[in-house]
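So, here come the structures, one by one.
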Structure 1
Amino acid sequence: MALEVRRIVTGHDANGKAVIKTDERLPAASRLGRPHIAGCEIWSTDRMPADNSDAADAAQRKGFVTRYNYVDTGQGTVIRITEFAPGGPKFMHRTETVDYALLLSGECDLELDSGEVAHLKPGDVVVQRGTMHAWVNHGPAPCVFAFILIDANPATVAGQELRTHFPAP
C-alpha cells in the first residue's frame, strides 16, 4: 500500500509565539502482522490533561501504544490513519477505548458480533464504544480511516466486564 501521511506539529518559540516545529511525511507500515492493513501512528498521549510541553514532544511523537490499539494508562489517546485493502480477511476485536472512526476515502462495512452491518461512505463517522466489531472492505479500492482512540473503562453488561479481545493474525 502506498499510503503516506503528512504530519505537521506546532509548538512555541522562545517568545511564546506559535511556530511549526516539524513538517514531515510518514510512510504507512503494515499493521499488526496483517498485510491488508497499513497505517501511520500520528501522535499519542499518556495522560489527561495532555502534556503540551516541549519535554513531552519526543515521547508523544514516538507513541505510547502499549496494548494492541491503545495506550492502556487509562488516560491516553491515539490518533492514527489506517488503510484497509479490498478483500482482506476480517477480524472481530474489542478494545477498552472510545474510538472516533472517520472514513476519509473508499467504502467499508462495520460488522458487529450481533450480525448488524453498517455500510460506510466517505464523511461517515462511527463512535465505537468498546463493542466487538470488524472493519471489512468489500469494495474495489482501498479505504482510509482516521481513528482517534481514547482509553476507557471496559463496557459492562449484566455485571460482566467486556474486556479487550484482539486475536492474533
Structure 2
Amino acid sequence: MTPGIKKSSQRGRGWLEALLLVSILSVLVVIAVPKFYDYEADANVSALQGLKSGIDSALVHTHALAKKEQISDQASQSLIVNDTNIDVKYGYPKVSALPKLVSALQDSTRWQVRRHPDENRVDFIWLFHEHPSPACYLTYQEATVSQEASTQLVIRESCQSPAE
C-alpha cells in the first residue's frame, strides 16, 4: 500500500469511529434520561413516605401522652412532648405543632404548606427543585370530637414538577 492511500483510509476510519461513538451515546441518552426522571419521582415519593412515618409516629406518641395526662378528650390543651410545649386538639397535635415534633418539617425549602381552614386540614407539598409538585403531597387532618387525627398520601402518576 502506498503512503497516500494508507492516510486516506485512516482518515475515513476516524470519522466512522466518531459517528459510531455519537450513535451509541445518543442511544444511551435516550434510554438513561427517562430512567433518571423515574429515580427523581421515586425520591419524591420516598421523601413523602418518610414524612408520613414521622408524623404518624408523632401522632401515636402525643396521643399516648395525652391519654396519660387525661386530656385526650379536650378540644384545646397544651402538652409537653420531648421537652417541647405543643398545642393539642383531642389528644393529637395541632398543625402548628407538627414542625416542633417532626424535624423534616423544619426545612421550609423542602415543603410548601397548603391550608384548608374550613376542613381542618393541611397539605404538605413536596418542593422539587424549588417548584411545588402538586401531584405529590401529604394531607394531615386534625382531630375532631368524632374523628382521630390522620395522614394520607396523595401520589398521582408522577411526582415530578410540571416545570421540569
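FYI, it's all coordinate maths here, none of it is from the lab. Bear in mind that the values here come from a model prediction, so they are computed numbers and not experimental data. Cβ atoms are built from the backbone, for glycine too; each structure is taken alone.
Of the structures labelled 1, 2, one was used to calculate helix-only ellipticity at 222 nm (-39500 (n - 2.57) for each DSSP H run of 4 or more, over all residues; to 500), giving -1500. Name it. If you can, show how the numbers build up before the last one.
Details: 1: -1500; 2: -15500.
Considering all the candidates, the number was obtained from 1.
Given 16.9, 56 as the derived value for Rg and Dmax of the Cα atoms in Å, which of the supplied structures 1, 2 does it correspond to? Could the numbers behind the result be given before it?
Working: 1: 16.9, 56; 2: 27.0, 100.
So the calculation was done on 1.
Given that distance in nm of label points 7 Å out along Cα→Cβ at positions 78 and 94, derived from a single structure, equals 1.1, which label among 1, 2 identifies that structure? Could the numbers behind the result be given before it?
Numbers: 1: 1.8; 2: 1.1.
It was calculated from structure 2.
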